[in-house]
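Rule-based calculations on the coordinates, nothing more; no lab input. Owing to the predicted nature of the structure, the values given are computational and were not obtained by experimental measurement.
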Structure P
């Protein structure tokens with residue numbers, strides 16, 4: 001069975017069926033209903049291999065770097081929300097911090113004739129992504145390279161997000177503030193990690209808290225990650241408040257604080273980043289910067305589809321994050337005796 005069979009059953013042209021299947025602009029509701037009824041009646045399932053040979057597979061690759069991050073499900077939900085009404089489908093690949101594996105997965109997605117790629121927080125240098133973008137349309141999420149011309153980027157304004165976190169801590173009266181970030185080798189200049197560090201430093205300097213505010217580096221892998229957090233919590237000169245680069249580490253820090261008898265926020269105020277679903281749980285109650293992962297996923301998908309449809313000029317899109325205040329910042333009704 002082919003698309004011609006569907007066209008004949010629906011009494012329309014092959015071109016009309018093609019437009020409906022790729023959710024093209026200008027398709028009337030009546031035409032869409034007619035074609036979809038024919039597809040359902042015939043139990044038609046298009047061959048993606050054949051589509052690929054004709055030029056399109058209607059498949060989008062989504063590459064995730066760190067599956068532990070609770071931010072990622074929201075991004076994926078945003079991607080699927082845009083793809084659901086269309087005939088595109090997403091295929092997800094999971095990598096880690098190893099450049100060789102990330103490169104191999106991208107090459108595999110190209111070999112499988114996918115129409116485009118969404119890379120979430122890729123670790124590859126811009127020049128490598130640009131080389132891949134010659135072969136396939138690419139949108140990078142969580143990758144701050146506004147100078148890129150070969151591929152698009154979709155980001156929260158991570159520098160501003162970190163500033164918002166510091167401003168909230170200062171507004172609560174905290175003056176002894178540090179940041180917990182990733183180790184030096186776990187982020188490059190265009191990564192969200194380094195962008196948040198820039199915003200943290202700038203906000204601290206603007207608040208009159210020194211030209212070199214303290215930024216602790218946390219290893220990415222267990223058990224060294226947890227050991228570093230325990231060491232931080234056990235310090236005699238532990239700060240009064242901390243901004244964590246991600247909920248991924250902030251939630252672990254809350255758990256370890258409870259284990260060590262460090263009260264939050266009475267002994268240590270904590271703000272995370274991502275506003276993950278876990279942060280909102282009553283037992284966690286983590287104040288966090290919301291960058292709306294779902295919206296980032298939606299925007300990235302629409303941006304990629306427009307690339308696939310022929311757009312050539314690069315787009316670099318910024319979303320403004322916001323703070324979701326919860327009990328890890330300051331208890332409701334508490335006085336601001338927070339120094």
Structure Q
């Protein structure tokens with residue numbers, strides 16, 4: 001009997017102790033919340049960050065991504081691992097990024113049309129919307145143009161249109177989804193017959209044009225290395241502003257077409273990044289953009305550095321989206 005009584009006392013004592021510990025723990029949590037003290041969280045990033053690149057290895061976007069990843073690693077103290085998912089004008093990469101958690105460990109590097117043009121012009125083939133992402137920062141801007149070989153039977157855009165209106169059939173090296181829509185628009189507005197030839201990348205377009213396989217084509221900047229060598233003629237700027245190296249060339253807007261195609265190389269993440277994570281990433285991106293590795297690549301391309309900021313970049317994408325929607329409606 002004495003043993004059983006002693007055992008019961010021990011049991012009651014242990015239960016009492018656990019109740020006290022529970023009460024003290026609850027009190028401690030309540031007190032910490034009352035005084036604004038929160039439990040320590042692991043500092044971001046704790047592991048490598050994946051950077052999904054939307055264009056082929058060796059291209060302009062990939063080169064910038066490689067340089068920027070190197071600079072960001074030095075700031076973040078974690079590897080930034082590049083993964084190339086080329087296709088659909090950056091759309092495959094964006095689609096993959098959308099499926100990832102919004103925790104900062106998955107980023108995508110593509111261009112503004114990936115999010116503005118694809119979602120406006122080909123929504124049935126685009127498994128995401130422009131609102132599915134947090135836009136972090138732009139790095140640079142391409143120099144989009146239409147150009148032809150120097151010995152083509154036209155030297156300017158106006159001469160090309162006049163030549164096509166005489167019944168001459170022309171071919172156009174199409175690199176992006178935008179190209180097909182642009183040429184459809186031009187054919188309808190001008191009453192001409194220009195045929196698009198699907199081409200892989202700016203380098204592929206360059207080979208086709210210089211080899212005489214297509215009459216003209218798209219360039220995101222690959223034509224720049226041939227300027228001043230009497231090998232090509234730039235016909236028109238696709239941007240809403242003059243090209244840096246050929247400012248005398250008119251824009252599509254100048255020629256009477258309410259269209260622009262402006263590609264800013266940018267970084268985005270799945271929608272809903274925590275504020276502190278976003279702040280950390282932006283700091284690393286800004287330091288990286290201004291680092292020597294990125295500066296070297298921009299000088300080689302050559303493209304200008306451009307940082308629009310999250311708000312400016314988002315506004316640019318929204319505005320471009322509206323322009324593309326109007327363009328599509330005009331064709332239907």
Structure R
């Protein structure tokens with residue numbers, strides 16, 4: 001009897017450690033950008049009520065369209081330019097209309113700042129604030145990623161302290177429940193705050209790769225763009241990060257944490273510190289350091305490593321003082337990020 005009880009408890013514990021992920025739930029728009037040609041970006045969502053297919057829309061001056069490229073994070077992607085108004089148009093459509101909730105999951109590969117506002121997507125018609133339903137846009141000065149809306153009391157927004165990574169594919173998630181918004185870069189929460197939907201929510205067109213009529217586009221590539229009419233859980237965000245192409249049917253997923261215990265000591269430091277992390281299996285590992293502007297300043301590891309604790313010295317005597325991001329990638333796109341403070 002005792003053995004049976006132990007066995008039952010074992011299965012209960014295992015069941016509790018497993019959670020079902022169904023990424024079809026609430027998926028109103030899924031633009032894989034694998035079409036490769038033509039002027040239509042298909043919506044791969046299987047829902048009956050969903051967003052329209054996207055129409056590649058040319059810059060009114062040059063007649064250039066967003067460019068289909070092969071080198072996406074999964075299959076193809078679309079390349080946009082901040083010197084062009086070319087974008088993907090979805091018409092007058094509000095992905096959060098049914099539920100008053102919105103989640104955006106996408107991959108971006110940023111080519112850098114040039115003094116322009118660079119929208120990733122937006123539900124707005126013009127620069128004029130009353131037309132803003134919401135907008136995801138890189139600030140023209142800091143290049144932090146804003147999520148902005150407009151109310152009768154004026155424009156409101158949250159903004160990330162970090163810029164996107166430069167020349168690297170990065171996973172971006174926005175969660176917004178109509179009262180509070182949160183950004184995630186590569187699965188890490190980077191900005192949050194109280195927000196409400198803007199006045200232009202029901203009347204403004206939805207775009208990817210640009211934010212408003214007459215405005216500049218994003219500077220870089222976008223891939224695997226998804227709209228949800230619900231919030232994404234932390235486990236779902238991690239799953240999308242690890243599976244860019246996204247198996248979307250219901251799957252059983254191990255929800256136990258896979259932290260690498262990434263840390264550095266001392267922190268703050270001057271001029272050197274030791275970065276340590278723990279691997280749970282033999283993994284292909286990259287360890288890189290980025291500035292807060294997304295520039296890679298050091299590549300410390302790029303090899304297959306065995307399980308166990310690993311310690312890597314980092315000498316920053318040639319760098320300016322400030323905050324840096326240490327980014328560990330292991331195995332199938334599992335990522336952990338740590339802030340480090342260099343005192344000078």
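Which structure, out of P, Q, R, was helix-only ellipticity at 222 nm (-39500 (n - 2.57) for each DSSP H run of 4 or more, over all residues; to 500) derived from, given a value of -12500?
It traces back to P.
Suppose you compute Rg and Dmax of the Cα atoms in Å for every structure in P, Q, R: which one lands on 27.8, 117?
It traces back to Q.
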